[in-house]
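What follows is a set of structures for review.
Derivation of every value follows stated rules applied to the coordinates shown; laboratory data play no part. Only a predicted model underlies this, so the values are computations on that prediction, with no experimental measurement involved. Cβ atoms are built from the backbone, for glycine too; each structure is taken alone.
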Structure I
Amino acid sequence: MKKQKTFYVSQSNPLTVFALFLFLASSVSLIILRSHSGSLRDDALKIFLQTASCLLLIAVVLFHGKEFFFRSAIPVFFWCLTEVLLLLPGFSFRQRTSCIILYACITIVYTAVTSGRISKKYGLGGIAVCAVLVTLLRGIPTLQKMLPTLLALAGMLLLCLSMKEHRDGQYHRMWGDRSDGRRVRSLDAMTEVGIYAMPDRNGAHTMFADTVDVTEVDRYIHAKRRGDIPHLSMIQIFLTAYCRAVSEYPALNRFISGQKIYTRDDRIMFNMTIKKKMTVDAEETVIKLHLSPDETLYTISEKLEKAFHEGKAPDESSFDKTAAVIKAIPGLLKKFTFWLLKTLDYFGLIPAALLEVSPFHGSIFFTSMASLGIPPVYHHLYDFGNLPVFLCMGDKYKENFIRNDGTTETRKLMKFTVVSDERICDGFYYSRGLKAFKKYVTHPELLEQPPRTVRHDIP
């Protein structure tokens, strides 16, 4: 798949500064011309919307021109829409139809060129041709009235001229990406179609159970507790092993939202429910950690121990405060609130602040039955949110094995279960990832150093 280009504009570029000045001049001249013609009050709403579109475009360039310049297409769309609304009353049906087509072309071409779908020279040519046709359509005698339009179109051309391609080797967001992941665009047809055939997460889950020999792991934990990792636990080893598996098999860090597959790349979002106290009636809370594929046992131990300490503190966490606000909403409105959040999530518009506290969004959810002394359960996935993996650890137990010489040996074992969304990657890939995960769980000494290489997901 050909890599799509992404662009940015620099606020120090003279072309960018002049383009922003033209958009500002367009808004001012529109207000002046309409006030002189006496139509300022009649068209106040339309003029306000067009002025707001120009100011919004200026704001996008000034505050997000480095990373999200492609978003300037949104105010351009609204500018073209209000431009058509301002012209409709005095035009014939044929003129109105022609204007709608031309301004639609301007929006499409501008969006395509700023998002790297067509080259700059074709984009500039397309916008220039549309500008000339609009001028001819409205007539030469009305050039004075067209001043706001011509200034804005000239600003668009200058913005396209001033934009530069990102060449830093880093990934930059584009249309279709989310704040918590980028869209995977080079998937095969079977994978893309399968998401629509199995639209729900619980209808597309797979359940896996396995057992690991933790005899040597237990000795390793006790040795490390006396040494340089005083709070080392099996949870930390499991979590570090998962991060290491993601470094080798990055598709494990994908998720599905809005019938599209996304990847979090180097961001692993770990969720876990904990009790503030180990009593039946104690409150629960959710801890959320931002991890990366190059984590080690040392970094995981430090981060997880800090998260446990903060989660068990008597003060309310961000999750607790958010849950309390939602709890206060009346029943019917609460149901509407979740419908609205689910709709926003489908289109990738849910606020990033909510994603930070949501237990339903993340890379993996851990739950441990070891502290309860029971076997692991198969925990269902959530249809709300985008969590693709639920991992449950069971209690340790002993089992006798017969050696080749006929003698017996007692080993310490632990069962764990994984419930995953089968749509994020194929079964062969997933099995390789789980084998790598199991290898690192049973050989935790490999997790003391960061991985030599970290693989990245496909475009």
Structure II
Amino acid sequence: MTACASFLAGLRANRSGGGNAVASVCSAHPDAWRALFRTALRYERFALIESTSNQVNRRGGYTGMTPSDFVRAVHRVAEEEGFPPDRLLLGGDHLGPNFGGRLPAAAAMDEACLMASDYVRSGYRKIHLDTSFVCADDPAPPPDEITARRSAQMAAACEKAASGGPPPLYIIGTEVPTPGGMADFMPEEMTDSASAGTADFSAGKRTQPTRPGDAARTLDVFQEVFRRNGLEDVLDRVVGLVVEAGVKFGDGGVIPYRPTPDLAAFIRRQSGMVFEAHSTDYQAVPELKAMAAHHFYILKVGPWLSFALREGIFGLELIERELAPERPSRFRETLLRIMREDPRHWKAYFPADAPDRRLFFSYSDRCRYYLGAAEVRKSVERLWENLNTRIPEDLLSQYLSRQWDRMKKGTPEGNPTREDQLRTGRLPDTASPRDLAVDAAAFVLEGYFEAGSPSSPSGRRA
């Protein structure tokens, strides 16, 4: 079964009450993809990877990649991991006139349509039409009628780009949490979140989950506008609606999911549709399971994966200090220096004099924007070289105890290869330092796969 067919089969199972869900990996880091491929192989599932219009676009985005560049990069890692290409589904997230209000609507929409067309022609099958961005000549955030018209314009461009090829699946909706987490969000601000909605601490007010009536009005407007523009057939492929689920994370805290039975009842009444939840990072498995039960089939995760990778690399650097102090990688030192020299990706989250701790350990994970910097990559490569030997168990126990536990649990039958062990969820004795870092992200993803799988292959690791 192809990835797209598996995606739709899981969607139908979710609607029928099966509790299915899919982890949508929103990350441009190759080792996050690597973690996903290993986890998907273990759970015998397809893999869904998405890129945003900020990350990847026809002008390069902040990653420097066009849609076709991104597709090639993902497939290259999939091949390295032995992941079948037909089990890989690619999605475009927040595709719309996302130009910081610099362009008037007509020019912004021309650019957005060209970008979305590039995504489709490059092989993306899942397209989130997000036209809620404010353009230079918009007097205010656009109402549903305008966002629906702009979405229809983009959908028509995508359909034209897909001519003769597989047709795209679409996600609509404009109520999305702050990408990458909220600023100024600390644990002490989390009081009464369960009974009084979810606190929008950046705005000083409560943010309630989307009301079913509001979701119904949005959907009605979109359906009417699409029909008016000759896109009635496309509506059959509008399979997801983005709503505010009430989940939040920020600098120092997480607000967990609370049941939304009224929303669940609403989406059950819509033929062939499910919810897409953004910013589900740092939710515990029970909360993810509850979201799946309430028809949040698509669970977006991104910062948590690079956060976990960074945790793993920090642990490996501590091991390096014990084993190779004479030629240190200086990963932590290099990362901090690059972040201080170029604060554009964190200055909206922290003051200029923020302590190093906040830059490194914030759940918002602003580090992820710097992991691809040339000097940072070079320091990571040196770390891999310095630890390119069997790491003593006692040091693993001290600094990467979860990975130590993974090595010690169970005895492999026969004589499996390193690759076979990685694909079955066991860390081999010969695991490389990169394997150890990737496993930190894989642990996160296993929570999503367990939450969204009717049956787990062997249960999540402790």
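Numbers below:
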| quantity | calculated |
| --- | --- |
| Structure responsible for 19.1, with mean count of other Cβ atoms within 10 Å over residues 230-237 calculated and labels I, II on offer | I |
| Per distance in nm of label points 7 Å out along Cα→Cβ at positions 6 and 422, the highest-valued of structures I, II | I |
| FRET efficiency 1/(1 + (r/R0)^6) of positions 78 and 326 (r between Cβ atoms, R0 = 30 Å, to 0.05) - structure with the largest value, from I, II | I |
| log10 I(q)/I(0) by the Debye sum over Cα atoms at q = 0.07 Å⁻¹ from the coordinates reads -0.51; which among I, II | I |
| Source structure (of I, II) for distance in nm of label points 7 Å out along Cα→Cβ at positions 54 and 390, computed value 4.5 | II |
| Read-out log10 I(q)/I(0) by the Debye sum over Cα atoms at q = 0.14 Å⁻¹, for residues 150-285 alone, computed value -0.99, structure in I, II | I |
| Highest-scoring label, criterion being FRET efficiency 1/(1 + (r/R0)^6) of positions 46 and 310 (r between Cβ atoms, R0 = 30 Å, to 0.05), among I, II | II |
